[in-house]
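Have a look at these structures, which come just after this line.
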Structure I
Amino acid sequence: MPERSMPLWTWLIPLLALAVLGIALASGVGPIVALLCGAALIGSVLVAVHHAEVVAHRVGEPIGTLVLALAVTAIETALILSMMIAGGEEMAVLPRDTIYSAVMIICNGVVGLCILVGGLAHREQTFRVEGAGAGLAALIVMASLTLVLPVFTITTPTGTYNTPQLAFVAVASGLLWAIFVFVQTVRHRDYFIPVTETTNTEAHAEAPSKRVAWASFGLLLVSLVVVVGLAKLLSPTIEGAVEAANAPRTVVGIVIATLVLLPETWAAVRAARANRIQSSMNLAVGSALASIGLTVPIVVIASIVFGLPLVLGLGAKDMAMLVVTFLVSAVTLGTGRTYMMQGAVHLVLFAAFLFLALVP
């Protein structure tokens, strides 16, 4: 059979977006350049999703969904670190806000949208409880250690950890994430594979060749680097808009998390629409775990080495929202079957999260 070639737009858009990034770095971000950066950002997100799906189709589940989660989270961590180093004390809460926002966006926004879209298209969908349940348990522990316990420790001021406590949380988070990846890809891989075969034609299409898969992997990395680069360049514009609107500074963390999670969100929704809710759940749970398991250890190391201030503890309002989110997620992920009502509940929680971020 002849080898499938890559469509023109899949490699042209990343190159054009990379050129826009170069222009913005050289000339600064004016109104026109900002519009170009926005268009390039959207194009890069769409291309990243395409290439992630090509790689996923080549390597199969669940490793395929792990590729995008790892790449996006690594880029997110680099973005947080660069802004922390540049911003100093003003950015001490940025890791907390971004991690919290990522968990809320994934557990409520992404999961809710996937379940609602899948329910509207297919009435009911099924996934493996064993994998999703274990992932949620690990996420609850990691989020509690990172975002909740700093409020109750007494060694340092409220919301912070001392150096040994930071080291413990970093090791525990990284270890839990590594164990989950081992379980997902080696020991219990079948827990993350659909129970029944899907009728989606894409699942039975011929897998791309090794050359095409490697090319897509390279272009995926390029697209994600462009996404984070453009997001970083647009962040001053975003911060200015937040200040002009008199919105809380936590909105900056929400915007950063949203921009970084766009590729995963689009890929997860497309999978749910194609009756592959298992892939959607793999992406959601894996991304939420990676957002803590990868980000926290690296941010902690940077904080200790460079002496950067770091505030991790959530306020009472955000802590309550996190608890409710985990309770609802436990109900949703505990049955292995989804329908549109569950999606509606998660989306209402997501709307409450956004509203209370703007009107605390």
Structure II
Amino acid sequence: MPDQTETRTIEWIGGVDGFVRLIDQTRLPGELVFRECRTVEEVWEAIRSLRVRGAPAIGIAAAMGALLGLHQHVAEGPVALGERLREASARLRTSRPTAVNLFWALARVERSLKQATESGCSGDKLVSRLLDEAREIGEEDRRVCLAIGDSGAHLVGEGCGVLTHCNAGALATADYGTALAVLYRAAENGRRFKVYADETRPLLQGARLTAWELQRRGIDVTLICDNMAAQVMKEGRVQLVIVGADRIAANGDTANKIGTYGVAVLARAHGIPFYVAAPASTFDLSLADGSAIPIEQRDPREVTHGFGKATAPEGVSVYNPAFDVTPATLIEALITEVGVIRPVNEEMIRGMIGLRDQTEQ
């Protein structure tokens, strides 16, 4: 597999006066272009416009983005720095509402500010401490992704067919991904299998990103339209489905890219296990079930003018939710860095994720 260090999805360049560099995923697969973000507003735009996307990557981008420009205010003192950070965090929280990692990462940086200030840290040293925290969020995500892959690799049988929806790979995280980490680790263990990637309308993350990423890593991948999934399953080509997640409620209800719920229903109808791979940071134990997960509504032009070309009559009404919620009853297991959660219910989730969640409060 190719070295990914030169094409990291997102990273901080330089010292406390540095900037955020990220892959502009709106330019893939045609061009691999890096975008430099030097202001909070530029990071907000990158998240909102899907230049960076995927719940873990959004969290990393937000944590780093909140620190941009702080070094210019060190002379104002810790209190003023704290206020600047909170203003930046408040702005970034408005970029996308569904991915809980965004809110988790910003809260973590704010906690780090409080702890550093209480210990007497100030000036550039204070900003440096916050930068270390933001970078550690990214490094932790790399380790977590590998652990998720190791947790689920045994589920991918020799010669099996795997269906995935949207992109839950290295482009959505610090490296390896969540759902795709399972496939990468299985491949590294010598397993041979075939992946069917849904194109994932309306923005084609499966076609533009997942197929590109899997090809680069030498994985056998076949692209299909979203409405072909049922037929592919009926033909016996798929033995398991694995997807990522943007938020998971306490009972296991899971929000992921629009179309995931339909894939889960199809999998159940064909007797195919449906797995969700996600880090513990994606669980929102404050929500009893998926009905409370906020669902982002996106620009109707993503549907009527896909990639700039009119594909629908002018003035037609459009409903364009970016995510849907798959009920826990349709999920065979949740694959996390702390192990495979099965059966999927609140008791099991709180037993494996709850303890970790409490230690980070």
Structure III
Amino acid sequence: MEWTGSALRLLDQTKLPTKTTYIDITDERAMWDAIKRLVVRGAPAIGVAAAFGVYLGIRNADERSFQARLKEVCEYLATSRPTAVNLFWALERIQRVVRACAASSVTQLKQRILDECIEMLEEDTRACKAIGVHGLELLKSLQRSDPLNILTHCNAGSLATVQYGTALAPIYVGAEQGMQFHVYADETRPLLQGSRITAYELKQNGIPVTVLCDNMAASLMSHGKLDAAIVGADRIAANGDTANKIGTLGVAILAKHFGVPLFVAAPISTVDLSIATGAEIPIEQRDQKEISNGFGKQTAPEGVNFYNPAFDVTPADLISAIITERGVIKPPFARNLPEMCRDVRNDQ
């Protein structure tokens, strides 16, 4: 994503991998639509996009309407997607900036909001680079093969953040240092973020990648071909339970069975200390047509029911470590997560 000075320019991820198309977002309604339709996706990217959505929604407000407009825009953007906590973290962060500068003029407040949005862009890049550095050291400690063979699910790369990504950050940082990797990318039904997006960006960056259907991961693991599995996160509870793209739970169960370490990579902003366990994480339910008529082709009979949650929750005891920009967190997460998050505002 790129701030042009008048719009937030987004790569339209719904068009990948066959078309590379950019959209200029100029108001909060277009941003809501972009988040809802997955034009922009990935928890960190959604957070930054939502912050810019607030600015785009209030930039024409006058002195009398500013506060009411700010509240309206934030509440509206909050309805776009319920699971990724970064969305709510970003909206609260913008509102906190306004509260801290309450004595400023509306013109000054607008500029302060825009400055905060741009800082969030830069901050995300720094955080993801740090995730990559810490994650790479973890991978080096267990390297059994050259190249390192890594499984990932969905997309938690540069297209889910501002630059480096989360789950793919250790791979990109390692590649910059001359290390060799082979990534196995789960296709990730029903919207194929793995085959459409992860494989796309890895190929663009010269990282060897093999795409497999989600139900082939067990076969791959049974042959001892993996050094580790790394996934992203949309919300992490205080005890370490982690919500990520639907299918992650299955990968975690398989990894546990076959002795493959499973790492979660996410910025501290994805940790939600206000909820005790994953049972409290709201799970988004998506349109049934994503299954029945995926990519325009009907693949199921009329009149049947569909189950289409966008995320599932992986229990903390299936996770080997959580990689953040502050360092690697290992079990017991219920003790170590709050310690790592100390002095970080968690106003989600």
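Tabulated data for the structure shown
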{"quantity": "Structure (I, II, III) behind the derived value 20.1 of mean count of other Cβ atoms within 10 Å over residues 41-48", "calculated": "II"}
{"quantity": "With mean count of other Cβ atoms within 10 Å over residues 241-248 derived as 12.6, matching label from I, II, III", "calculated": "I"}
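None of the figures in this text is laboratory data; all of them are computed from the coordinates on show. Remember, it's a predicted structure, so these values are computed and weren't measured experimentally. Cβ atoms are built from the backbone, for glycine too; each structure is taken alone.
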